[in-house]
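The following blocks contain the structures, represented as structure tokens.
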Structure P
Amino acid sequence: MKLLTPALEAQLRANLATRIDTLSRGEREPDPKPVVRLFSPVGAATWLATEIDADGIFFGLADLGFGCPELGSFALSELESVRLPFGLTIERDLHFTASHPLSAYAEAARRAGSIVLGEQRLRRAVERLSGRG
């Protein structure tokens, strides 16, 4: 599977351009929603990306499954080159649509020790607040 479609790549690049433009005007750094969620189908590794630069370097939230998700950069080429057992590769979550800005995912993931558990907690909190939970 191709990790990025042209539309996803365009949105990731637009987020980068917006951040650079905003910072150049001395304004507060934007806090966009993640555009893409990537994951290992045979492990706990998960990545949420908000932007990508011309060299194929993402910025976002990375969780390698060791209990300490963190904000930072990671390379598209490295994720594409990963070969997992049974011929599997890193995949894109085809059903992912972000509901929160990256900072909310990062805080929830840090508190929970993983992006996946953080996402579950965010979902439950929204359900409780909306009266569905």
Structure Q
Amino acid sequence: MDDIKLSTCFIAVDDPDRAIAFYRDVLGFEVRNDVGYEGMRWVTVGAPSQPDVSVVLEPPLADPNASEADRQVMAELLAKGLLRGVLFTTEDCDATFERVSAAGADVVQEPMDQYYGVRDCAFRDPAGNLLRFTQPLKK
């Protein structure tokens, strides 16, 4: 069987500079690449502890052939926080919560123990994406 691993995931953002400030300065990710093409911009970030996993911050509709109406629909969905979220792990959910909330992130859920074996909390990033931070509960 092949050893299949995640290498890259994508998060839609409406302001790359605000997204960089959040993912780099608040979460501690490193900026790995910053590329523009036809008026759009893709910024690759990632946790220093996971050099083989990248998160690409991309326009809400990264398609140069998309209609303006389609771009508007995607921007509205993003603004409402209706696009898929991302789940991160952390060794200390409470410390992560304190750091991210102190930076002014929009709190969705304070840290709490979940019945399925994790302690987690949740925020919205500057673009409205749901980000959850989980810590396995000790058995």
Structure R
Amino acid sequence: MTITLQYTNVTVNDVDESIPFYRDGLGLEQRNDVASGGFRWVTLGSPDQVGAEIVLSEPHAGRSPADGDALQELLVKGQLPMLVFSTNDLDATFQRVQATGAEVLQEPIDQPWGPRDCAFRDPSGNMVRINQLPSA
């Protein structure tokens, strides 16, 4: 038996506003753009990791009004789970993401537990960390 991660959801305030951060900054490929009931779901994935994608959608997309409101409140507070990406060139990735205008939370630094990493907020306030493992 095998199991792999296929999709993970990222709640954003505005899908169109978020695409440049994930596509242009992180270098993900836009794969699908599905509209239904006045909402959109956009999937993006790394060309280096076929089959795993993030799904950008607004808080009320596919949810009850009460659940959408609760998710919106958590998004506004910055309380949704962070995303962590890995790269083989942290400094170049940092520069590319910073060029999108994203809020820098932490410039690249060497962490005492191993990786060199940095952190941003996407346009909706989600925390995104990017790390590079030390060379062997």
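Every number here is computed from the coordinates shown, using simple stated rules; none is lab data. Computed from a predicted structure; not experimentally measured. Cβ atoms are built from the backbone, for glycine too; each structure is taken alone.
Using Cα extents along the principal axes in Å, for residues 38-101 alone as the calculated read-out, with 43, 27, 15 as its value, let me know the right label among P, Q, R.
Values: P: 34, 26, 25; Q: 43, 27, 15; R: 42, 27, 19.
The read-out comes from structure Q.
Taking distance in nm of label points 7 Å out along Cα→Cβ at positions 54 and 118 as the quantity of interest, name the structure among P, Q, R where it is greatest.
Numbers: P: 3.0; Q: 2.5; R: 1.5.
Comparing P, Q, R by distance in nm of label points 7 Å out along Cα→Cβ at positions 54 and 118, the maximum is at P.
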